[in-house]
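Next up, some structures in C-alpha cells.
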Structure 1
Amino acid sequence: MLSPFKADLHIHTVLSPCGDLEMSPTAIVDRALARGLDMIAISDHNTTRQVKVAQRVGKARGLFVLGGVEVTSQEEAHCLCFFETDDQLDQMQAFLDAHLPPIPNDEDRFGYQLIVDENEEIVGEEPYHLLNAIDVDIDGLYDEVHRIGGLFVPAHINKGTTSLTSQLGFVPPDLRADGLEINRFTTRDEMVKKFAYLKRFNFITDSDAHFIDNVGDVYNVIHMEHRSFAEFAKALRGEDGRWIDTMAFRQK
C-alpha cells in the first residue's frame, strides 16, 4: 500500500560556501521535522562529506536523509546525484576529489566550507573551492553515477544560471538522466509545453535551501510504500504505481 511522504531533496549545509552558517545537519533536521517533512536530501556543492552526519542525526530523530551531492559539470550545469550506501558515497567523493580543480577557497569572497558534527562542532574544512566545475561533462558524470549505482537528476533546469538551459540553451533531447528537477518558478506542464520531448522524464521540485528558514518551502509528495532509496528510485522512474506530486506545495 502506498503512502504520501513529503520530501525536500535539495538542501545545502555549512559545507557549501554559499550555505548559511546556521545550516548545520542538526539544525536542518530539526527544521525539516518542524515543517512536517518526512524525507530530505543533503546536496552540498561537489562534496558528500556532510551527508553521513546528517543521516545519523536524521535516523535518531525519525527523519529519512537521502545521501546526495550537487555536482557542477564541465558545462557548469548543476546536477543532483543520489546514493544509497556509505560505500557509494565514498566512491563518489573519491571521484570528486580526483576531478575538482585544486583552487583554494577564498573565504572572504565565497564563505566558509565547514564540516561539523552532531553537536555542531567544527571538525574540518574543505580547502578547495567547491563552486568550481569539475573536469567531467554531463555524459561522463551520468556514466560515473550509474557505475556507482546512484541516480542522476540535472538540477533546476529552468533556472537562469548554472542549469542545462542557461549553459546550453536547452535540455538536450538525447539527455541521459533518471529525472529532472525544476524550481518553484515553473511546473512540469509548463516545461513539457515548452519542450515536448521532456515528457519522457518524471520531475522533482525542491527548495535548494541555503538558509534555515527556506528548508521545506518547496517540496514533493512522493507516493511509495516506505522511505528508502529503492522506493524513491521507483517513484522517480514511475515504476509499480509509485509517483511524485510536484504541485502539492503550491496548494497548501
Structure 2
Amino acid sequence: MKISIITITFNSAKTIRRALDSVQSQTYKDIEHVVVDGASTDGTRQIIESYAAEHQNVRCISEPDEGIYNAINKGITLATGDVIGFLHSDDIFYSSDSIGKIAAAFANHQTDVVYGDLQYCHEGKVVRRWKSNDFHPRALKYGWMPPHPTVYVRREVYEQVGKYDEWFRISADYDMMLRIFTGGYTSHYIPKVLVSMETGGASNKNTRARLSKTQEDYIVLKKNHVGAGYLTVAFKQLRKVKQFLRKS
C-alpha cells in the first residue's frame, strides 16, 4: 500500500529540511512525498529540488498558488498513493514508525480513515497535547474533530467527497473533516501521538485571525448541517483547554 504525504511550503527554508528528513526516516518505505511550493523566494525551492534529486520518492513543484488550500488541492491531484495524508513544512513525525502504525491500521482494520493524537511544541518543549478519542457521530455537535495533521484517508474518499473548499481561508480543514465524518466512512483511531507540530499557524497568529476562524467555523457547521452554530463553535474552543491541561 503506497502512502502519499503532501507537504505545502512557502518561504520555509528554516524548517523544511526537518520535515523532509522526518519523512525519509520513516521505517515504512512505500511512501511518496509530494512537496508543493508556492514559488518561494528564500531558498526553499532550491532545497526541495535538491532533495528530490537525491530521493526518488520525492516529487516537487514550485509555482504561485492561491492560498493554503489551493496548494493542498494541487498536492492531492499530484498524489498517486492509495492513502493520502499531510505533513506541514515546520512539523515532524513523532517517531520513525508513525507511518508504519498508520499503514498497519489500514491493513488490519480495513478502514477508510485513520487518525491519532498530536502534540504542539515551542522551542523544543511540549506545550499542548491533542488527544482525539474514537469517533461517534454525536460528538460532532460538541465540537469534536480529529487533529487534521494526523488524518490519513483512502484516495477513494477524496474522489467521492471532493477537494478542499478554497472559499475558506482558515477552516477548510474543519469543513473537510465534517464532510468525511458525516459521510458514513469507517474510521480507526490510533491512541498514540503521531505528529509533533510547532505552535502558531494561520488560525492563531493574531486576534483577527482567531475571529475569522470563529466565523468560518460557524459557516462550516451550517454548510454541513452539524451542531448548534456558535454553541458548537464554543464547545470546539473549550476542547482546547483540556489539551493544555493534559501537557506534562
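A value of 0.25 was computed for FRET efficiency 1/(1 + (r/R0)^6) of positions 101 and 165 (r between Cβ atoms, R0 = 25 Å, to 0.05); which of 1, 2 is the source structure? Traced to structure 2. Can you spot which of 1, 2 the value 2.7 was calculated from, given it is distance in nm of label points 7 Å out along Cα→Cβ at positions 29 and 109? Checking each candidate, the match is 2.
A value of 14, 35, 39, 11, 1 was computed for P(r) over Cα pairs in 10 Å bins from 0, in percent, for residues 85-172 alone; which of 1, 2 is the source structure? Label of the originating structure: 1.
Between structures 1, 2, the greatest calculated value of mean count of other Cβ atoms within 10 Å over residues 45-52 is seen in 1. Of structures 1, 2, which gives 0.95 when FRET efficiency 1/(1 + (r/R0)^6) of positions 117 and 141 (r between Cβ atoms, R0 = 35 Å, to 0.05) is computed from the coordinates? Among 1, 2, the structure yielding 0.95 for FRET efficiency 1/(1 + (r/R0)^6) of positions 117 and 141 (r between Cβ atoms, R0 = 35 Å, to 0.05) is 2. To test your reading of the models, identify which of 1, 2 gives -11500 for helix-only ellipticity at 222 nm (-39500 (n - 2.57) for each DSSP H run of 4 or more, over all residues; to 500) when calculated. Attributed to the structure labelled 2.
Read-outs throughout are calculated quantities, based only on the coordinates presented, and are distinct from any laboratory measurement. All values reported here derive from a predicted model rather than from experimental measurement. Cβ atoms are built from the backbone, for glycine too; each structure is taken alone.
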